Structure formats: C-alpha cells, structure tokens
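Below, each structure is written out as structure tokens.
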Structure 1
C-alpha cells in the first residue's frame with residue numbers, strides 16, 4: 001500500500017480540490033461562530049485552549065502539563081477538558097489523560113465530546129483555570145486565549161487541508177491565536193527558525209508572541225516497579241522501541257541522541273491499543289537482543305497493569321529562550 005502521509009506525496013497533492021473544499025467548509029463554520037449565528041458558551045473561570053492547525057502530534061500534551069504545573073505553582077487549581085479520543089470502552093480517560101494523571105496526580109480532568117457540559121463539571125469540582133485540550137477548532141466553548149502549537153519542522157504541512165494535506169483549516173485560522181509555540185525547534189538552524197517566526201507573523205500579525213520550544217527527555221523509569229533511573233543509563237544501552245504515537249521518528253531521534261543502541265523498533269498508529277501478541281513480540285525481541293524494551297510515557301499509560309519489565313522515557317516541554325510570563329498564559 002502506498003503511504004499518503006508525506007507532505008510532498010504526489011497522491012495527496014492531487015487531492016487539492018478536496019482540500020480546498022474541506023478548508024472552505026471549515027472557514028464557513030468558523031464564520032458562523034464569529035458572526036454570532038451559533039451559540040458560544042462561557043464558563044465562569046478563565047479558559048485557555050491548547051490546539052494546532054494540523055493533524056498529528058505537535059506536542060499538545062507536554063504543553064498542557066507545563067501549563068497545569070505553572071497554574072498550580074501560582075495558586076490555581078487547574079483542570080483539563082478534553083474530548084477523550086481513543087478511550088477504551090468504559091474508561092474515564094484516554095492514554096493522554098492517563099499520562100497526565102500519572103505525572104500530575106492532583107490534576108482535575110474531564111473527557112467528554114460535549115465539552116461545554118464537561119467544562120461545567122470541572123468548575124463544579126473546583127477548577128478555577130481550565131485548559132481546553134485540542135480546542136482551536138472547538139468553537140462552542142468560549143476561550144479567553146488560544147495557544148497554538150506548530151511543529152517547527154513543518155508548521156503547515158504541505159499547505160493543503162485534509163485530505164490533500166494535514167491542515168484542519170486554512171492557515172488564516174492562526175489569526176485566532178493569542179500565543180504560538182514552535183515545538184521541536186531544538187535542531188532547527190537559527191536562520192530557519194527566524195524564517196518560521198517571520199511566516200507566523202505574516203499570517204497572524206507582528207504582535208503575536210511566538211516562542212521556540214523543544215521536547216526534551218526529562219526522566220527514565222523502570223516498570224512495573226517504578227524505579228527512577230538517570231537518563232545517562234541509556235548511553236550505550238541496547239534497546240527495542242515500542243510506540244504508538246503520532247511522531248515515532250521524534251522518539252527514535254531522542255533515544256539515539258541519548259546514546260542508546262536501537263536494535264529493533266515496533267511502531268503502531270497513534271492511540272493504538274496493544275494486543276497481547278504485539279506486546280509479547282516486542283518483549284521477545286528485547287530478550288533475544290539482550291536489550292531493554294523502551295516505550296514512551298504516553299504508551300506506558302496504555303499498558304496498564306502489564307507485568308513484564310520495560311523502561312519508560314519521559315519527555316517535557318523546554319523553552320529555547322525565556323518562557324512566557326505567567327501573566328501571558330494564566331489570564
């Protein structure tokens with residue numbers, strides 16, 4: 001089967017009329033909200049949306065964790081509001097929610113396709129600052145500011161909307177942003193980073209604050225005993241990678257930069273729920289290579305009570321220069 005995921009794939013480029021139609025429908029929908037033709041519901045507490053213009057991973061979950069830790073350090077009681085895409089049947093939280101729960105056990109969370117009702121429940125539970133996850137295109141709930149994450153490597157994919165590209169709406173949607181994070185910018189040459197920032201300002205105005213960030217490894221844990229290990233333990237260590245995330249190449253690059261020797265890799269689509277056979281295959285590959293089975297924090301949250309030994313790499317948001325002031329994000 002020919003993959004259609006590459007930004008320069010000619011098959012995707014041929015779908016540009018459908019991408020134009022998709023973007024036009026999204027633009028009309030946005031206009032109906034802006035014109036007051038559709039109701040927008042407001043919570044009695046500040047709401048900050050974290051979203052993106054493209055499908056796929058741009059680092060919203062590490063951004064959400066950073067925001068919630070910042071809010072708590074300033075005396076707020078933050079809550080995260082999400083749709084809950086990919087939740088297991090009967091589960092309260094999906095893999096991203098479980099990851100946040102493990103890292104921030106004090107965090108209030110609600111996951112529901114009806115984010116207006118779920119937001120009200122969050123406030124009833126005591127949240128006084130709400131982070132609306134993946135909220136840029138969710139217009140029913142009023143937000144006081146939109147924080148938009150753009151992958152610094154390809155901020156707008158190939159420039160086309162779905163299905164011709166990765167954009168969820170035309171690039172002009174960036175004008176709704178109050179703050180932009182260029183994620184995974186650590187390996188970008190300085191001139192390329194300047195060009196990305198200039199392009200954002202061309203689209204959304206020179207006054208829009210833009211910050212460059214990277215996803216930096218911040219911890220290493222052995223499961224199921226929960227032992228914390230130094231990141232330096234990966235240097236020279238043979239590993240087998242297991243992941244089901246939107247950007248597996250980023251995971252592989254980070255592990256390689258930490259000095260590990262990657263002997264095999266098992267990749268699955270984002271939010272994939274591993275079968276027992278898939279886990280056993282990865283475990284056997286690690287045992288045969290005398291290697292660690294290494295996975296991501298998000299994937300480990302999906303493994304639940306699995307008893308075999310694996311190692312988990314934690315990644316956190318890091319600003320390349322000074323971060324935004326608390327006043328810019330806490331509202």
Structure 2
C-alpha cells in the first residue's frame with residue numbers, strides 16, 4: 001500500500017512539475033510562439049530560426065525584409081520611410097532559398113496582404129537543389145499549426161535557459177531589440193582593409209575553366225522557380241524586390257582565379273531572367289558598383305558589408321538604380337564579365 005502511494009506521489013509530482021514548466025514556458029514564451037513580447041518583460045531576440053516565425057505571427061507589418069546575413073543589417077525604419085510601409089525583418093544567416101521560400105510562405109499565411117518583400121539573392125545559393133537545406137534540424141514544431149507537437153517546445157530542457165534568459169535580460173534592465181537592431185551583426189563586427197586581407201588568401205589559378213551546363217541550368221531554374229517565382233506569381237498584388245549583393249573585390253578575384261566567373265555570371269543572368277518573367281518582381285544587381293566593391297573599408301570579410309551599404313541598397317532599390325530589365329540582361333552581364341576578366345587584382349593582394 002505504501003509502495004502504491006509512493007508511486008502515485010512520484011507520478012503526480014512529476015506531472016505537476018511538467019505542467020508548471022509548460023505553463024511558465026507558454027506564459028513567458030521566449031520564442032514568441034503564442035504571443036508577442038509581454039510589456040513587462042524584455043526579450044533577447046537572438047535566435048532567428050526559433051523566433052522569426054513567432055514575430056511573423058504576432059507582430060504587425062505590411063512588408064517584410066528577408067534573406068541571409070546580407071539582409072540582417074537592413075533598418076526597417078529606413079525602408080518604411082522610403083516606401084511608406086510598416087516592415088518586419090525576418091532574415092536568416094546562412095539560409096538556403098528553400099528556407100527563405102518557406103518562410104515567405106508562412107508570412108503570407110499569417111499576413112495575406114503583404115505589400116512589399118525584399119530578399120537577397122546570394123551567389124553561392126543559386127546553383128543548389130531547390131529543396132536544399134543548410135542545416136540538418138529546424139524547429140519545425142514552431143512553424144505549423146499542430147498543437148500536439150508543441151510538447152517539443154513546452155517540455156524541452158534546452159528551452160529552459162531561453163526562458164531564464166528573458167528574466168535575466170529584464171532584471172538587467174536590457175531592452176528588447178527594435179526592428180532595426182534585431183539580427184544586426186554589424187554592431188559586433190570589425191571592418192576595414194586589414195580585417196579583410198588578414199584572412200584572405202588568393203586561390204591558386206585553376207587549370208580548368210568552368211562552364212554552365214544543362215544540369216546547372218535545370219538546378220538553378222528549379223531553385224529559383226520553386227522557391228521564389230511561384231510565390232510571386234501566386235501573389236500578384238505583392239511587389240518583390242530581389243537583389244544580388246555587392247560582394248567585395250576579393251570575392252571577384254577568387255571567381256577569376258578559380259575560373260568560375262563565367263558560370264557565376266550565367267547563373268545570375270538566368271536567375272534574373274526567370275524572376276523578371278513575373279510582372280510584380282524587381283531585380284537589382286550591385287555586382288558592378290565598384291565604388292562599394294573596391295573599398296575594403298566597407299567589409300568585414302570578402303562578402304559581408306557594413307550597414308551603410310544596406311542603407312545604400314535600399315536607397316537604390318527605391319530610386320531604381322541598378323534595376324535590371326529583361327531586354328538589358330545580356331549587355332549588363334557582358335559588362336560585368338569584361339570588367340572582372342580584365343581587372344588588375346594585384347592591387348588588393
């Protein structure tokens with residue numbers, strides 16, 4: 001009898017503790033799955049893949065800024081001032097196009113009347129399978145509407161430190177990052193020629209020239225079409241702004257020395273042509289902005305630029321500078337190819 005009572009006590013205590021843990025997690029909600037930030041708590045907001053979907057659910061917005069680390073330093077306030085919008089930044093460092101496409105889809109599910117979408121088109125992500133994912137595990141239990149799998153959130157030992165972090169953040173009198181500073185990594189980075197060249201080692205010159213082939217064309221086409229073009233066609237009232245980021249001169253040096261310049265340019269041209277088949281899509285390419293690209297003070301490595309460049313990209317997109325047209329693609333990308341094939345990269349080595 002005593003054994004039975006003890007077992008019931010242990011089971012009951014365990015259930016009670018788990019219930020309290022689940023309720024506390026749901027109430028504080030560090031990943032914003034059930035509600036937005038509580039007014040009397042301050043949230044660190046440092047886990048993009050865990051918090052972006054919650055922000056998309058519970059924040060008010062009519063436009064989104066997304067993409068990879070190339071988009072994380074955009075300021076929503078600057079976008080809003082230029083476009084007369086109310087934007088939300090939900091970018092993902094290292095994201096594949098598949099991840100970005102699914103994220104945009106979820107945004108439409110939460111907010112059907114999105115006016116504008118800004119998204120980076122990273123060169124390294126173009127020639128990848130349409131379903132490619134950068135990571136092996138995603139918190140998909142936060143992305144759906146099925147309540148039963150929320151147990152992975154409510155009773156997750158790894159979430160407990162995140163819940164405590166909210167309390168510690170509040171007690172330390174920190175503030176929940178605003179939409180401008182959410183995800184911003186520039187505040188922690190060092191920029192300049194010395195920083196870039198310290199870790200830059202010129203590649204050996206390849207003996208083999210790489211050309212785009214039918215497999216590449218199919219892979220790029222599927223990647224762009226399935227993850228971006230289809231979304232644009234399904235939402236004709238939303239204006240999509242895609243952009244090829246201005247990578248530094250060191251990036252172009254590596255493409256030339258590895259003899260992959262031609263295939264990269266063809267990949268960008270093919271991607272732009274596909275996207276521009278939708279009337280509500282704008283495509284910008286900043287690969288020819290040598291005033292930015294040659295100035296290594298703008299960079300923290302060969303591709304990542306400062307938030308000032310993000311501001312310049314927004315200004316250009318709003319004014320139409322650098323916007324591509326279907327009729328001008330061949331001439332534009334021929335100019336880029338000529339520029340970097342004949343460039344004197346020894347100035348930067």
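All of the numbers you see were taken from the coordinates with simple rules; none came from a lab. Being a predicted model, the structure only gives us computed values, none of them experimental. Cβ atoms are built from the backbone, for glycine too; each structure is taken alone.
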- Output 20.2, 62 (Rg and Dmax of the Cα atoms in Å, calculated) maps, among 1, 2, to structure 1
- Value 1.5 of distance in nm of label points 7 Å out along Cα→Cβ at positions 267 and 283 was derived from the coordinates of, among 1, 2, structure 2
- Which structure, out of 1, 2, was helix-only ellipticity at 222 nm (-39500 (n - 2.57) for each DSSP H run of 4 or more, over all residues; to 500) calculated from, if the result is -13000? 2
- Source structure (of 1, 2) for distance in nm of label points 7 Å out along Cα→Cβ at positions 123 and 179, computed value 2.1: 1
- For mean projected area of the Cα convex hull in nm², for residues 11-138 alone, structure among 1, 2 ranking highest is 2
- If you work out distance in nm of label points 7 Å out along Cα→Cβ at positions 115 and 323 for 1, 2, which one comes out largest? 1
- Assuming 1.9 is distance in nm of label points 7 Å out along Cα→Cβ at positions 227 and 243 as calculated from a single structure, say which of 1, 2 it is. 2
